[in-house]
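So, here come the structures, one by one.
We did not get these values from a lab; they are worked out from the coordinates using the rules stated. Here the structure is a predicted model, which means the values were calculated and not measured. Cβ atoms are built from the backbone, for glycine too; each structure is taken alone.
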Structure I
Amino acid sequence: MVQQTIAAINSSTNGFAIILIIIAIYLTIRMYRNFRGTKFKKSKVYRLPIIYLLLTFISLFILNPSILDIIAVLVFIVVGYFIGIWLSNLGLKFFEKNGETYYRRAPFILLLWLISYILRFSIEFLYPSNILFGLVTEMLLAVTSGMVLGEAVHIVKSHYKYKK
């Protein structure tokens, strides 16, 4: 019985470590692409926030939320949206390369989202029965997801101004 428990802990720890490694690889690739610049395409700019918002809601529904929890997450997303618009001003740059428009976004917004996602995932893994920890980290994830959405909207609006 003890060996089965130890084996279960080791296998879940290995799974957790593998997911953290995958997230680290993803972060490295995203940061490298950001420093090089990304070709501007409106659909590409909006794809990332949509994925992040979906991940936020998937992790929320793991907690079996009440209506109040869902409303709170939506409010935190809106707050994050406005923070994202403001913060994206600090790092957004457009430039031309090979006749195409490229941009560099503020890397700390993506970094904040990934840290909040790792934290949310870790809480779910380490304290699966603690709903309060889960909801608090879910609110943090909601704010950062809103920040990514606000940044995307700001990038598209700034691109329009850049082209004029």
Structure II
Amino acid sequence: MEPKLPSEYEPELRTFLQSALAERAASSLSKGACVALHIGAQEFFFVRGRGQNLLLPQSATSPELHFWLTEDALRHLLELAQRPEASLPGMGVSVLECIWSSDASRKIRFRVDCGFLTLWRKGYFSVLKAGGPEVASYLARWGFGSLARFREVLKNIRG
């Protein structure tokens, strides 16, 4: 069994999700949007509710997305977010770099548990859009130059 994440990460994660940077990134998500964050042996649920980002120890709803973060990936992203020069585009690219990383210690895995229209309706594509041209060009380098490409890939990975 994987060791439990030290309890000091929950307050840091909560602080990050309630930061102006994270609030701005998630502001277009609809109420009830839910993302499961699996970190070590712990599971947290990021939800958008009452006009703010919330971190819950259990799910209030079925998550649309799941992200498995290594402790190194979490530490890396939290450290980046605390820098004075931290920006939404920079954080977006950093998360995507972790998703496509070949370094197992920084790798973020994910799973989508809903269809394209649910992602659209709940505002998940707006989070990508909030990253601006930097995130768009990073995605384009990986072959995601249009929403049609996202839809095609989502259809293939969901069977």
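Annotations
- Entry that produces 2.5 once distance in nm of label points 7 Å out along Cα→Cβ at positions 38 and 102 is calculated, selected from I, II: II
- Structures I, II, by relative contact order in percent (Cα under 8 Å, 6 or more apart): label with the highest value: I
- Sorting I, II by Cα Rg over 2.2 N^0.38 Å from high to low puts I first, with the largest value.
- Which entry (I, II) yields the derived value -28500 for helix-only ellipticity at 222 nm (-39500 (n - 2.57) for each DSSP H run of 4 or more, over all residues; to 500): I
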